[in-house]
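Just so it is clear, none of the values below were taken in a lab; they were calculated from the coordinates. The structure displayed is predicted, hence computed values, not measured ones.
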Structure P
Amino acid sequence: MLRASWLGRVSYADGLARQLALHRQRVSGDVPGTVLLLEHEHVVTLGRRGTPGDLVTGRSELEAMGVTVAESDRGGQATYHGPGQLVCYPILSLRAFGLLPVSYVRLLEHVTIGFLAEQGVDAHSVPGETGVWTSRGKIAAIGVRISQGVTTHGIAINIAPDLAYFSHIVPCGSPGMPAASVRSETGAAPTVEAAGRSWVAHLCESLDATLEATWRATGPNSEVDR
């Protein structure tokens, strides 16, 4: 069984705090596996291998543009999150699903490729790399952390963000790597919330897991759609 929570648009700090709280509860067995689905406010995150050199535009200039810069304990280097991008944070026990770290990352790629096919996007993984690509560029970035056998962080999928923001960083340590989105590929895109509903359904199918509710929102002013 999995729970799915749509949080709407939240800051990176708020999203991280919610993950850490759920991680503690999942490690102790107080909650089942949970997937947080959301959009972030404009932010550039630097993973464990990230350096200031991954910022093409200086930190002060980014912050003047309304883009926060945050260090992250996930794997990987620099990535951008913002409105129009679906961020999926699964808080899962790998042992409960018979997964190892590498197979978990491959699962996220597989689920995302299936979700994108449903949107009319022909996407693929790249041997030796982490993430999902189209012929136009990278459409989804993955960065995870596994502690005490339970995952945090996850995958960011470009639904319809302003792709110009990616020009301010060296995305995932690859200079000049173009970014793609569902909108740039097809000319149209679902809402981020609708994309989240679809993505988590693909995840449940791949894990042979049932969703506790059709949708479970946890924001302070949200409604639960059962």
Structure Q
Amino acid sequence: MTSKLEVCIDSIFGLEACIKGKADRIELCSSLEYGGLTPSDELMKLASETNIPCRVMIRPKKGNFVYSPKDLNQMFDDIDKARYYNLDGVVFGATLENGELDLVFLDELVSHSHGFKKTLHRAVDTIPNTIEAVEVVINLGFDTILSSGGFQTAVEGLAVLKAMKKRASGRIEIMPGSGINLQNIVEILSDCDFAWLHSSCSILRQGNKITDTQTIKDIKNAINL
């Protein structure tokens, strides 16, 4: 099985790099330095004009994933924008103060996202048991979990990610993300076939992290070896 590459971006420059590098899917964000927030209308509009499937980050504030009723209404509005631009899917997550997934809040968001593909983002990595969460997330109606296995990076959490994939048994995609690069891609795929991998495919240029076309191509080549 050949894995596919989702690239997270937060700029028009990043969108262009994904087009040139032939990313399989794009996660549209703003502020990747905060782990990704909801993208601008402009970026959604431009992304809708490409032929690459795009999922929109629905995250109204930086910091934790504990949200208020006001935040919920903002997230509803942002989901509606993604629908207006006819994008492929949405990405969100929410937790309670005690660190568990906020099932009531997530159920509201899932209901509002009818017709969309849905990824649960790395809020899952902040909860006590990412493996047990797989069943819960399937029941909520997501089709993908983006996770680093509860660790800082996907390489560190690889054993947990494998266990999550085993628990999922084909019912939901487990997509490793966080710190995935050309140096560790082979290790991640060496003894576990993940259908999707998530990376920023970024390089440092003049002190700023930017999405890099060549890195997208190189990671895709490494996946296909």
Structure R
Amino acid sequence: MASHKLLSDFYKSKAWINLRKNLMLERTDPLQGLLCEYCKQPILKDIECIGHHKKELTVNNVSDANVSLNPDNIMLVHHRCHNAIHDRFGQWMPQKVFIVYGSPLSGKTTYVKNSKGRKDIVLDMDELYEAITLLPIYEKPNELALNVFQIRDLILDQIKTRTGKWQQAWIIGGYPLQTERERLANQLGAELIYVEASEEECLSRLYSDEKKLPYRSEWEQYIRDWFIKYRPD
């Protein structure tokens, strides 16, 4: 666990966060924008960009700024391309954990589906309900909440202890309260990713989705409640 924490602490450090932001600014072309240095396609959102260390970052060199904070050692790539790089060259990838949070219908699940690799695990309460009930994803019987929460806690413990050979873990949730999401991030050695969308955008997606018609009033309340509770970093 100590080694996992050392690497996760680095990725949450101000030095790394500021370097990544500065590299994104420096490498953004006025006409083409920021291009992925692997697939050469545009990186459209900040949250889609990951800094890949060409010389593998390990617990033995993470404190060496010539490796960990050296711009010449860092490629800016999509999350999906980062997975492809490691698969293609057979590189070991530290088991990273991401907490993807935001309002209902902000696009969290879509973001994870577009970013994850085939060796990653995803923890999503909506998907857990569907997995054990075979009900539509919008139906969550309260009577089964205890079962779902216990399954969730088991998976969280596996993520915390880095049990298994998965490469990355993605935890999807609302987490509107800063203290709640930061506490979980510290427990798991995780990086927080905020999928930003306005209340109007989320409601618009709700109203345009015919599948949610029978549950529209409930989901509208979920969205409004989230924005009332939300506290930014």
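A value of 12.9, 40 was derived for Rg and Dmax of the Cα atoms in Å, for residues 18-73 alone; which structure in P, Q, R was it taken from? Intermediate results must be reported in sequence, preceding the final value.
Details: P: 15.4, 44; Q: 12.9, 40; R: 12.4, 40.
Only one of P, Q, R returns 12.9, 40 for Rg and Dmax of the Cα atoms in Å, for residues 18-73 alone, namely Q.
-13500 is what came out when helix-only ellipticity at 222 nm (-39500 (n - 2.57) for each DSSP H run of 4 or more, over all residues; to 500) was calculated for one structure; which of P, Q, R is it?
Working: P: -8500; Q: -11000; R: -13500.
Corresponding structure: R.
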